[in-house]
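Peer 1: Please find the structures below.
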Structure 1
């Protein structure tokens with residue numbers, strides 16, 4: 001793991017925001033390299049897991065080797081009286 005000035009999670013969220021909220025994992029790796037961010041598979045998986053647990057993204061397995069990463073929009077919850 002290397003030290004970064006901008007956290008990997010923030011970089012992933014910025015890329016997803018520029019790509020209308022959806023990107024494949026191979027494309028994400030390519031875009032990270034274009035932004036001069038070197039990342040291992042385990043670092044990427046850890047960052048994606050943290051973002052998914054935090055409710056910011058959803059990762060869906062498309063095929064055995066492909067994943068779709070989707071940015072989740074803001075959710076608005078209604079109070080009981082607002083139904």
Structure 2
């Protein structure tokens with residue numbers, strides 16, 4: 001099938017190709033939060049925990065930027081493939 005046919009018939013699901021809002025990710029995030037706020041916070045000094053939080057926030061931003069870039073690139077490629085199919 002062609003991309004346009006898949007799109008028309010509802011067989012094209014771009015969000016399945018790059019999905020960071022999948023419900024399977026929530027339990028993982030909950031585990032990270034539980035460990036961070038429970039176990040780790042009890043064992044680190046206030047200063048060390050604040051430093052850890054700053055580092056963790058930087059990593060979250062880095063991961064977010066990565067997914068934003070991948071999503072943009074995928075969407076752009078998909079649009080180009082559709083345009084190529086329309087033109088030829």
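Peer 1: For mean count of other Cβ atoms within 10 Å over residues 7-14, the calculated result is 11.4, so let me know which of 1, 2 that is.
Peer 2: For mean count of other Cβ atoms within 10 Å over residues 7-14, the value 11.4 is produced by structure 2.
Peer 1: Kindly point out which one of 1, 2 the value 1.06 was derived from, the read-out being Rg/Rh (Cα atoms, Kirkwood Rh).
Peer 2: 1
Peer 1: Still on this model: Assign the value -12500, calculated as helix-only ellipticity at 222 nm (-39500 (n - 2.57) for each DSSP H run of 4 or more, over all residues; to 500), to the correct structure from 1, 2.
Peer 2: 1
Every number in this text was worked out from the coordinates using simple rules, so none of it is lab data. Worth saying up front: this structure is predicted, and the values here are computed from it rather than measured. Cβ atoms are built from the backbone, for glycine too; each structure is taken alone.
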